[in-house]
Every structure is written in structure tokens, then in C-alpha cells.
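*Asks:* Take a look at the structures below.
Bear in mind these aren't lab numbers, they're just calculated from the coordinates by the rules spelled out. Remember, it's a predicted structure, so these values are computed and weren't measured experimentally. Cβ atoms are built from the backbone, for glycine too; each structure is taken alone.
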Structure P
Amino acid sequence: MAEVHGSCDDRFAGVREALAQKLDGEELGASIAVDLDGETVVDIWGGFRDAERTTPWTQDTITNVWSTTKCVLNLAALMLVERGDLDVHAPVGNYWPEFSAKGKKDVEVRHLMSHTSGVSAWEPPFSVRDMYDWETACERLAAQRPWWEPGTASGYHSANQGFLVGEVIRRITNKTFQKFVADEIAGPLGADFQVGARERDWGRVAPLVAPPRPESAGDEDPSSISRRTFTAPVMSVKATLTSEWRTADLGALNGHSNARGVLDVMRVLSLGGQGLLSPKTVDLIFDAQADGVDLVLEQPFTWGIGYCLGSPVVPYVPAGRVAFWGGWGGSLVVMDLDRRLTISYMMNRMASGILGSPRSEAYVRAVYDALN
């Protein structure tokens with residue numbers, strides 16, 4: 001059986017065993033971390049950074065975590081709520097006046113955070129390279145009309161949530177999201193998490209390995225909201241290997257970390273705010289904003305403010321005061337406030353699908369089996 005490194009309480013031996021089994025199968029390199037009531041009870045890793053299996057995945061290996069980045073993005077917004085600088089029920093235009101154009105004057109900050117703004121992507125044509133120009137990307141979003149009536153349904157803001165929420169953060173703080181994370185989240189928490197990856201860290205990045213089959217871009221109808229969202233831009237695994245990607249500020253897509261790094265940030269929520277957020281601010285997360293078939297993901301999702309609260313896509317994430325999200329290919333972070341539990345899983349070989357995978361299911365189930 002594959003070798004697993006790191007520390008794991010005996011109670012959670014099943015999690016270590018699950019990782020060892022998957023490293024002998026569909027996993028390439030991966031890390032899993034679990035915090036229970038403020039104590040890190042699992043911090044394990046194994047496998048390889050590269051598809052050729054020449055370089056081991058080590059304790060300090062990081063990888064592009066795709067949309068797991070959004071969990072940190074929305075935490076940043078909640079921190080501004082806590083400080084009294086941001087009101088999630090206020091129009092976005094109060095902070096970003098240009099955004100009020102083209103029928104968006106009633107779009108509120110909570111709509112950006114819950115994927116209900118009606119602006120789930122850019123009007124095509126729009127490429128990955130176009131995301132590297134922050135100012136122009138934001139100007140284009142501000143100049144668009146919503147694709148559906150804001151607040152009436154969710155449509156996953158796959159690539160652009162980092163710009164929508166990130167520009168609000170920038171207007172309030174005069175800091176890019178990238179700098180806000182470094183100065184006010186990762187730095188103070190001592191977390192190995194960054195938006196993009198500093199050049200000095202490129203040597204420890206595990207390149208992503210694309211899913212075995214090309215991802216379908218949702219509904220094949222070119223006029224559908226799903227198709228329009230997933231083609232503006234068409235996401236590229238190959239792009240994540242470039243210096244342009246790693247230096248960009250992509251608050252929905254290019255966080256670089258590992259399971260422990262994500263855990264060190266996101267357990268703030270599971271532990272009730274940890275001084276960064278008050279219970280009142282944490283409670284905002286559980287104010288459901290949409291509950292039904294998401295217009296982009298074309299599956300049922302319940303969205304709170306900033307996080308998913310439930311979906312049959314991931315039946316292994318329990319109901320209750322539980323918030324979660326993950327990244328394309330299967331990375332996942334679960335914040336279970338009922339149990340003061342945080343589960344984080346990051347890997348480099350991507351599975352098919354937008355949220356979760358059979359691997360993430362095995363690890364999450366093993367954690368809950370240990371608790372039960």
C-alpha cells in the first residue's frame with residue numbers, strides 16, 4: 001500500500017487508510033487535513049507532484065486549488081462586514097458605482113456572494129488571457145446586462161466571482177484581493193495560502209493533471225446560461241502552468257495551497273469566527289439566497305451568502321450548520337459548525353466534475369465515520 005506521511009490521530013486511522021488506498025489507484029498526489037474543535041487531528045499527504053512520479057508530494061507541496069479559492073474570497077468579504085465597511089444587503093453600486101449600469105442598480109453584494117447577481121460570466125468573446133487585465137475585466141462586467149433577473153435564481157459565477165467580489169474589496173480597502181489575502185488573512189493566520197504563487201514558490205507547485213476526459217461545457221445550446229458561462233472563458237488546465245496565471249489576481253480560481261494551508265484559513269468559520277468574525281457575521285452565511293436548480297451547474301444547490309449549504313451532488317456532506325465548497329477536479333473544504341469540524345482535501349490529479357469526486361467522498365465519509 002502507498003506510503004502516507006504526516007500525523008493522524010488513531011481515531012482517524014480510516015482517513016489515512018483511505019488516502020493510502022487512493023494513492024494506489026486514481027490519486028496522484030494529495031493532502032488531507034482535519035481540525036476538530038481547534039486541534040489539527042489529521043495532517044497527511046502522499047504520492048507525487050508530477051505525472052511521471054519522479055518528485056514526491058511533500059509537506060510543503062502546493063497546487064492550484066481552483067474554486068476552493070472562492071472560500072477565502074468570501075471570507076475576506078465577511079471580514080469587511082465584521083469591520084462595518086461592507087453591508088451585504090447594500091447595492092454593489094454603493095461601493096462600485098460603475099456596476100449600477102445596464103439594469104444592475106438593484107444588484108446587492110449578497111447576490112455577488114451567492115451567485116444570484118445575473119452576471120455569471122463575461123459577454124463573449126472572452127478568454128483566459130483577458131482575465132489577466134483586472135481593470136478591463138471589471139469594466140466589462142460593469143457594462144453588462146444581467147442574464148436573468150438578479151436574486152431570482154443562482155447561476156454559478158464560475159470564473160468571475162473573484163472580480164465581482166474582489167473589486168468591491170478593492171474599492172473599500174484600496175488593496176487588491178491578492179494583497180488583502182497576504183496581509184490580512186494568510187499572514188496573520190500563518191497559513192500557507194496565496195492567490196497566485198510567488199515565483200520563489202514555483203519549485204514546490206504540483207502541476208495539475210487534467211481530468212481523463214474533456215469536460216463538457218454544460219448545456220450544448222449556445223444560448224443557454226450554462227454554455228455562455230463555461231465558454232466565457234473556456235477554462236484551461238494548461239494555463240495554470242504559466243507565469244501569467246500564477247502572477248494574476250484570480251480570486252475565484254488561482255489560490256495556491258495544500259490541505260493544511262486551506263484548513264488554517266477556513267477553520268476560522270468552523271470555530272465560530274476565531275476573533276476575525278462575530279457569531280452574527282458568521283450567521284450571515286446560513287441566510288439561504290437560492291435553493292433550486294442552478295442555471296449554470298444545472299443541478300440543485302442551496303446557496304447561502306458566500307458558501308454552498310447543501311446539494312445532492314455531494315450527499316456525503318451532512319445537513320446542518322455546514323458550509324462548503326471545492327474546486328474543479330475534486331478539491332473540497334467542509335466547515336461543519338455543529339461539530340466544530342473542518343475537513344480539507346487538495347490534490348493535483350483532477351477528477352471529472354465541478355464539485356467533489358469519489359475520492360473526496362471516501363475521505364469525508366472516513367472522517368464522519370470516525371466521529372460516529
Structure Q
Amino acid sequence: MKVLHIIESLGVGGAETLLVNLLPELQRQGDEVTLAVMRGPFDLRGALESQGVRVVVLGARHRWNLLGASRELAALVRSGEHAVVHAHLYFPAVAAALSRRLGLSRAAHVVSFHNLAYARGVNKAGAGLRWRKRLAASLYPRGFDAKLAVSAAVASHYQQELGLRGVEVLHNPIPKTLSDRVRPALDVPARVQGVFSVLVPGRLVHEKGHADFLQALSQLRAEGRALSVTFAGHGPLRDALSQAIRDAGLGDAVTITGVMPHERLLDAMEAADLVVVPSRFEGFGLTALEAMALGRPVVATTAGGLPEVIDHGVSGWLVPPQDPTALAQAIGRLMDDAPLRQRLGDAGRVRAQERFSLPALTAQLREIYRRVVQANAHGARNP
């Protein structure tokens with residue numbers, strides 16, 4: 001089957017990283033895959049093309065040139081005789097739905113929802129967000145044959161916010177390279193000898209909860225605990241977080257790495273005593289799942305899809321979001337209990353491998369493709 005995926009850019013992000021893992025596996029299982037990208041950055045293009053995935057850059061560069069993008073997409077579908085169009089994130093989804101609604105594409109259309117886009121505090125409120133929401137609500141119901149969400153929390157969010165029906169859950173998988181990973185940790189941020197090391201992976205943005213973690217760290221330091229913390233990521237809050245670290249007197253304890261190649265991030269996870277995901281909002285929680293797959297103990301919040309990834313007290317430890325005291329208490333408990341850390345890490349590895357296998361979840365997606373293509377051929381489209 002020929003499948004055309006479309007995404008806005010190939011910068012380093014959750015949805016983009018998912019495609020680096022998913023699209024080659026789709027091809028290994030027998031589909032012919034092309035990825036259409038609306039605009040730069042193209043950081044992950046090489047990772048896809050090196051695995052045999054064809055990447056095409058659309059010409060309509062401005063994100064609001066939706067009519068131009070929908071026409072280009074339809075032309076690409078026709079020229080490649082693609083049976084399925086699969087859109088990811090807002091602007092690609094709107095362009096794909098518009099292409100269907102205008103009758104420009106006869107392919108089956110699928111959309112994946114990756115985040116809690118309309119939750120209070122995730123995106124800037126105002127007329128612009130309200131307009132985006134109205135446009136999506138008007139186009140998506142009849143613009144897609146299947147609507148997928150990376151977690152039940154995300155599915156519920158889109159059903160409530162956009163009035164959608166029939167949103168199915170298809171979790172993100174762990175990468176195949178991670179499943180096959182056997183080498184020891186190398187080339188990781190320097191650790192202070194004898195000091196408990198914590199890794200906080202994720203983009204430096206409001207919803208990832210770095211500010212809450214810094215408050216928890218201050219409480220732990222006030223108790224006399226010594227920690228070596230690495231913020232593994234980059235983003236618009238880097239300067240603000242650096243200033244907050246200095247203001248709190250935590251400069252000797254916290255390092256911000258900036259951009260990290262994914263393999264080096266995995267090295268850092270393997271070397272850490274504990275991985276913390278203090279998110280305020282989280283569509284799924286891929287970094288938590290990656291840490292679990294590596295056998296590392298994880299403390300995370302109950303935000304969004306994280307409780308679907310982590311079984312509290314069994315394969316990780318969960319605390320309420322935006323609760324620095326609860327976060328500090330959980331970290332302190334795991335610092336004091338090495339056997340508990342070992343049990344959580346071992347159970348997390350098993351859960352990741354059994355519940356979030358890349359081959360198994362890819363096979364489920366291919367079944368969805370076959371279903372919607374058959375329905376589309378008979379004119380029986382989903383509402």
C-alpha cells in the first residue's frame with residue numbers, strides 16, 4: 001500500500017521523532033511510504049532518508065497558505081497513486097482535511113492527534129486560538145476517515161474540545177533502535193562522583209514543568225540532599241530557566257545541555273540514577289517510555305497520557321502536576337530506596353517491551369489503513 005504522511009516540519013519534537021521510528025517500520029512491514037513536509041527546519045530529514053523514506057518538501061511555505069498546501073498535497077497523492085494520506089499536527093491536518101472537503105483527493109484520510117492543543121495554558125489564549133479551533137471543528141469530522149490519538153487523554157480532549165466522534169487510541173511505540181540497544185552508556189554529561197544523578201528530558205517550554213522541578217530541587221537541597229541534575233533539551237525558556245537556576249543558588253547542581261542527539265540522550269538516560277518527567281501537560285510521555293525501556297526508574301506527573309504509560313508504584317512513580325512538594329517527596333523516597341528504584345526500572349522495561357512494541361503498534365496502524373481504504377472504496381466514510 002502507498003501511504004503519504006504529512007507534517008509541518010522536521011525539527012526535533014515528539015511527533016517528528018515518532019515518524020523517524022514509525023515510517024521505516026511501515027516500510028519494513030510492506031508499505032511504500034512518502035513524507036511530505038510543509039516547511040523547515042529539517043533536522044530529522046537525514047534520519048528518515050538514511051532509512052529509505054522518501055521526503056518531499058511542499059512549495060507553499062507560509063503555514064496559513066492552506067489552499068495552496070491542500071492543492072499540492074492532492075497533486076502529490078494523484079502523482080504517487082497513494083491510497084492513504086496520514087496527517088500529523090495542526091496545519092498539515094487542516095490542509096489534508098481541506099483537500100478532502102474540496103474534493104481534491106480521493107485517498108483515504110487519517111489524522112493523528114499528538115497533544116492537548118486546546119487545554120488551558122498549553123497555547124496562548126485569544127482570538128487566534130479560537131479561530132484555529134473553529135476551523136478544525138468544521139473540517140475534521142468529514143475530512144478524515146479515521147481519527148487517532150496517542151493516548152486516551154488526548155482522544156478525550158479532542159472529542160470534548162472539537163466535538164469529534166470516534167477518536168481511536170493508538171499509543172506511541174518505543175523505537176526499534178532502543179529495543180535493540182545493548183551497548184553501555186558512553187559520552188554522557190559529567191557526573192559528580194558519589195552524587196545522586198537526575199535527568200530531566202524534554203523541551204524547555206512551560207508545559208514540561210521545569211520550573212516546578214526547580215522548586216522541588218530547592219526543597220531537597222534544603223533537606224541537605226546532594227543531587228546532580230541535567231536538563232536534557234533546548235527551547236525558548238532556556239534563558240529564563242538559567243536565570244531561575246542562578247537566582248535559586250542551584251548553579252552548582254543543574255546543567256542545561258541544549259540540543260542533544262537522540263542517541264546521546266539515551267546514553268544520558270542509561271547513566272542517570274533517576275529520570276524525572278515533571279510535565280504540566282503531556283499528550284503521551286515518550287521520554288518516560290524511553291527511560292522505562294532502558295530499565296531506568298521514572299518519576300512523572302499524572303498529566304495527560306503519562307498514567308497510561310506508567311503503572312504507579314509498579315513501573316514508575318506518579319505525582320500530581322504542578323506540585324513541587326509531592327515531586328520532592330517522591331524523588332527523596334527513591335533516593336533513599338535503591339531496591340525500589342531497581343524494581344521500578346525492571347518492571348518499566350517489561351511494560352515498555354510488552355505494551356509499546358514498535359512492530360505490534362505498526363501492525364495495528366496498517367490494519368486501520370486497510371479498514372479505511374476499504375471503506376473509502378465503498379463510499380462508507382466515518383463521521
Structure R
Amino acid sequence: MTLALRTLERLDTIAAAKWDALRPDDNPFLSHAFLAGLEQHGCLRADWGWQAQHLGVFEDDRLVAAAPLYLKFNSHGEFVFDHAWAQALERAGGDYYPKLLCAVPYSPVVGPRLLVGAGAGADARRAALLAGLRELMQSAQLSSTHLLFLEADDLAACAADDAHWLARNDVQFHWINRGWHTFEDFLSALKHKKRKNIRAELAQVAASGLHIEWRAGSSLDAHEWTAVHALYLDTFAAHGNLAALNSEFFARLGAALPGHVWLALARAGDVIVAMALFLSSSSTLYGRYWGSRVQVPGLHFELCYYQGIEHCLRTGLQRFEPGAQGEHKLARGFLPTLTHSRHAIAHAGLRHAVVQYLAQEQLQVQAWRAELLTHSPYAQ
């Protein structure tokens with residue numbers, strides 16, 4: 001078997017069915033619809049730091065493995081922070097950017113990154129992708145390559161190529177279904193004070209007079225998607241951040257990924273005044289964006305967390321990843337969970353410094369997670 005590596009500057013040069021057939025599951029963030037949609041609707045631009053450079057492995061012109069890959073000119077929209085590494089190399093007279101990034105843009109979600117399909121030879125195809133990433137870095141004389149939010153199979157492949165990949169961990173807060181069937185089952189598993197606080201937050205929202213609804217993205221009309229996107233813009237503007245996703249991309253999501261896009265909406269009369277946007281696979285719910293034009297105590301927690309937990313319980317989803325950061329999630333049933341990234345550093349001096357940095361950071365992350373777990377909201 002002869003495998004050939006090629007880079008693809010646009011994902012729509014590959015048929016959606018061929019790309020999607022390489023995914024091990026239905027994680028929506030790795031779908032052709034999601035990734036190609038970002039490109040087609042102008043959400044990834046070189047002046048924002050993104051240039052697609054997807055890596056494909058071909059056997060006789062047949063795509064047999066691939067990785068979502070980007071040439072990055074900054075570190076925005078990644079959620080694994082390496083700004084200190086960039087500054088260190090630049091102070092030493094080197095160029096940290098551009099670098100290679102294997103990840104889902106703007107999305108700190110755990111999932112497959114080395115897409116190799118099913119059947120015999122999967123390990124060899126993963127190894128070919130990792131070798132291809134390193135070859136691209138070396139041939140283009142780039143500073144580094146980064147794989148973010150990896151799952152077990154990709155971590156194992158990096159471990160087999162251990163001499164090249166530095167391990168890094170962080171903490172997110174994830175909800176796992178422990179066998180509950182209803183929201184009351186979930187609440188009954190919490191410590192009394194945590195359960196009481198959640199009931200109080202739910203009562204505050206109920207007393208506000210807002211109408212709360214859970215909707216499939218495919219059921220929203222154009223006017224509703226416009227309202228949802230406007231709330232997304234408000235949130236980013238309030239924090240001074242770039243709102244990279246435009247209204248066309250939002251509206252596309254519902255139609256392009258039916259059954260995978262969900263919204264928790266709050267209405268005052270007929271007007272949508274708050275929203276939380278989610279994507280889902282057959283096992284996991286992913287919380288992504290929130291926006292509100294009203295100040296209602298408890299509304300953020302209702303839309304972003306409790307509505308999502310109820311959806312998981314109704315539909316049998318086992319996991320809920322509500323997004324990056326946020327220790328306040330712990331009190332609401334989300335436990336600290338390690339996330340994993342791997343990094344190849346071409347510059348010898350920088351690599352040595354990063355190895356030392358990661359050794360210290362790893363101890364801090366493990367200690368922080370252990371401390372968080374002593375404050376588990378669960379009774380047992």
C-alpha cells in the first residue's frame with residue numbers, strides 16, 4: 001500500500017461523504033458541514049489568523065485519512081494558551097508564527113482529530129498523519145505543531161510517536177449521567193445545599209414571566225436565527241472579543257446539521273430575549289454560545305446548564321460539555337475533567353524551555369483538579 005500526503009486549502013474540494021466517512025462517530029464539529037461551512041461563509045480569514053491547510057492521506061487518489069489543519073498567524077480562537085511560548089521565542093529573535101494547528105476553530109471540544117476511517121490499517125494511517133504533520137512543519141520551517149482536545153485513539157498514536165510530542169493538560173467541567181432518568185433524579189444525587197440553590201435559581205426564572213423553550217435548530221425560521229445571532233454578537237461585544245461567526249453560518253447550521261443543533265430560548269411575549277446554542281452527537285451535548293438582553297437572576301444557568309441536562313436525560317445522552325473554564329459549573333453538577341493536547345516544537349531552545357514549563361504546569365493542573373474534586377456537589 002502506497003500512501004501519499006496532500007494539503008487541501010479548501011475543504012469543499014473533498015466530497016462531504018468522503019470526509020465524513022473517515023469520522024469514528026457523529027461528532028458534529030468534525031463534520032464536513034461544520035468545517036466547510038466556516039470556510040464558505042467567511043468565518044476563517046487570514047487577517048484573523050486562519051488559513052486552511054487540511055492534511056489528506058491518499059491511496060491511489062482515494063482519501064483514506066485526514067486531519068483538520070490550519071496555518072495560524074496568531075493564537076486566537078484556540079483555548080489552549082501558548083502566548084507565553086510565542087513571546088519567549090520572539091524575545092530570542094525567532095518567529096513563532098505561523099504555526100500549524102490541528103483543531104476545530106473556535107471550539108474547545110474534545111473529539112477525534114486524526115480521521116482514519118474504519119477497518120484494517122487505522123494505526124498506520126494515524127501514524128502517517130502524524131508524520132505528515134511533522135514533515136509539513138519541517139519543510140515550511142515552522143516553529144511548532146499543535147493538536148488540541150484529543151481523544152484516546154489520537155493520544156495513543158502520539159504516545160507511539162512520543163519522542164516528538166509534548167503532553168499538556170488542562171481542566172474543563174463536564175457532566176456525566178450516572179444512571180439518572182429525570183432532572184429530579186439528578187437533583188436528588190446532589191448535596192442538600194447545592195440542590196436547594198439550584199431550585200432557587202429555577203424559581204427565579206419561573207417568577208420572571210419569561211417563556212423558556214427547547215428547540216431543534218432545524219425548526220427555527222430566518223427571523224429567529226437572526227435574533228439568535230444578534231444575541232451572540234451582543235455577548236462578544238460586551239467582552240470586547242471578535243465575533244467570528246456570521247449570521248449566514250448560524251442559519252446554515254440548523255439546515256446542514258439536522259438533529260445536531262439545539263437552542264434553549266427565553267421569550268418575553270413573542271420576542272427572543274436570551275438564548276443558548278448547543279450541538280450534539282449521539283452521545284454528547286456541547287454547549288457553545290449564550291446571549292441575553294435581560295437581567296434575570298438564574299437565567300444563564302437555566303439556559304446554559306439545566307436545559308441542557310434535561311435534554312441529555314430525555315434523549316439518553318451520556319455526557320455534557322458546556323464549554324471552557326468556569327468553576328461556577330462545579331456547583332451545578334459539572335466535575336473537573338482533564339483535557340489533553342500534544343505539541344511538537346521544532347526550535348530546540350524553545351522545546352527545552354517548554355518541557356520545563358510543562359513539568360511545572362502539569363503539577364499545578366493536577367493539584368487544582370484534586371482540590372476541585374474535594375468540593376464535589378454530589379452527596380456520594
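*Asks:* When FRET efficiency 1/(1 + (r/R0)^6) of positions 17 and 297 (r between Cβ atoms, R0 = 35 Å, to 0.05) is compared over structures P, Q, R, which one is greatest?
*Replies:* Ranking P, Q, R on FRET efficiency 1/(1 + (r/R0)^6) of positions 17 and 297 (r between Cβ atoms, R0 = 35 Å, to 0.05), first place is Q.
*Asks:* Give the label, chosen from P, Q, R, of the structure having the highest value of Kirkwood radius over Cα pairs in Å, for residues 73-280 alone.
*Replies:* Once Kirkwood radius over Cα pairs in Å, for residues 73-280 alone is worked out for each structure, R has the highest.
*Asks:* Here's a follow-up. One of P, Q, R was used to calculate helix-only ellipticity at 222 nm (-39500 (n - 2.57) for each DSSP H run of 4 or more, over all residues; to 500), giving -7500; which?
*Replies:* The value was obtained from structure P.
*Asks:* Of the structures labelled P, Q, R, which one yields 24 when relative contact order in percent (Cα under 8 Å, 6 or more apart) is computed from its coordinates?
*Replies:* Of the structures listed, the value fits P.
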